[in-house]
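Read-outs throughout are calculated quantities, based only on the coordinates presented, and are distinct from any laboratory measurement. Given the structure is predicted, the values throughout are model-derived calculations rather than measurements. Cβ atoms are built from the backbone, for glycine too; each structure is taken alone.
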Structure P
């Protein structure tokens, strides 16, 4: 296939480029040329801004388009129109596009978020889901039922610029007593390499429609399973074993610990409207061939890379070791260690 990747410079886009090259496809990337300048052999790079320079793609025909960087509906509409004669158009959306994630197990039939009243150029985090829903609508205005929409959950793995899941194997590698929220909420995440490879298979099979895409495919993880995988990976990498210490959610909230950011992946039970965010149905994706590797393997590959030091942007906003020690000391006075 002749594959055009809109984006392709970092993380998911880079993984799509790697997967497409490995599968023997002819790959062209179109992006602003800021995040990456070196490409695998044979990859054609066209530098341009999707808001202004789509003319650089005029007269080119691609078998498949993978849009990894569409965040504004106007941008997606422009590229959907400019590439309307391509064989397929895969848009990477998000499970955040759903109107409600109160209930675990939502599938692709769930209503999407309303974007009425959201400015077309609004890039705020508060309207991220609504803008993804608006992007899907913009794509379908042009492509209709021919469109292929993938809604990932949390994407993780080596090279993740957010460090959200990576925080946990990094913390496990530091050893000592490790603060873990006593969290009943489920967990889902997908290795970026699994997601990219599966999206290419969808295109190879000329698949259309909507798909949630996260893992594991046999059901959400528990926090103990996730923490155990991180500690095991750290030990296998030669680090001293960390000892998890469960800390009550009410205490963490009273101490002002920020959910999701300071303690990545933590969604307190009190956040009832978000309990389904990491527990969507992936039955349709599984039926379409999605496979996910063990989380232990993902954690091990993250630890095979250099662990970022404090001050690295991937550490920004996350619980520091000193803050963790202070919290554990205060928690110990309220809740003696369990036998």
Structure Q
């Protein structure tokens, strides 16, 4: 039902054209009045899309206006293995982007690795492995030309969360917040040998939730301090009104309302390009879900500090290779 309710908004948003430019917290990534970047999610979703993915990389690299790449998580589907070899292959693939590559993890990447088809891993063990492979240097992105970013690993309270990063680009604040599907890891690890492990699972959830709430506050504090014209938050899953997301949803909407300027809440997970203006009743908050389960479509997004709406985007289709 939600898809039909927002169909008109999606069509209108699809017509929007505009681009953004990057700056890193403490470092500048862009040099013009606006910055353009690529937005991906839920890709490569399975082995067939892994084969197609280099064509997507080639298309993004060919766009000379693109300054960095944002990936909303789920770098594999939920039924493929979570082994070290797959992680290493995907990290090598992401390093083929010419521009800085910024990733926030998805549930398929660690939470759902308890599934038999994924290898029956303990999810927290896979999360530790994922951090080593995809966030090898805290405060530095992947990509052939990585950029420095502020990382939550610098906070003694949340030192483990190197994947939560923040940077500014042409005064616009960008932040990744580790929020995933499977009800943000409240869903049981049901397919583990011996069954779910509720105590470590819930402890993981509580610690990561606390880090996420603090990082959301940090993003808006940075925006207010620097008089940023806009804020973009990148999560893997939409923070809907379920136990795993309620507090995060409330914090985002409260901070966005108080901030008053354009806020773009970006996520993947549902595999449908979708736009929802005035998200959760906040007039300046827009939810943008990127394409998913495809290696042939992506969003070309621009953040223009001179534009009243700041953010605009165009859908892109990768030509057959």
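Summary table below
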{"read-out": "Which of P, Q leads on relative contact order in percent (Cα under 8 Å, 6 or more apart), largest value", "value": "Q"}
{"read-out": "Origin of the value 16.2, where mean count of other Cβ atoms within 10 Å over residues 151-158 was derived from one of P, Q", "value": "Q"}
{"read-out": "Of the structures P, Q, the one that 1.00 was derived from, the read-out being FRET efficiency 1/(1 + (r/R0)^6) of positions 239 and 279 (r between Cβ atoms, R0 = 35 Å, to 0.05)", "value": "Q"}
{"read-out": "Source structure (of P, Q) for Rg and Dmax of the Cα atoms in Å, for residues 231-270 alone, computed value 13.3, 38", "value": "P"}
{"read-out": "Structure responsible for 20.8, 70, with Rg and Dmax of the Cα atoms in Å calculated and labels P, Q on offer", "value": "P"}
{"read-out": "Origin of the derived value 18.1 (mean count of other Cβ atoms within 10 Å over residues 119-126; candidates P, Q)", "value": "Q"}
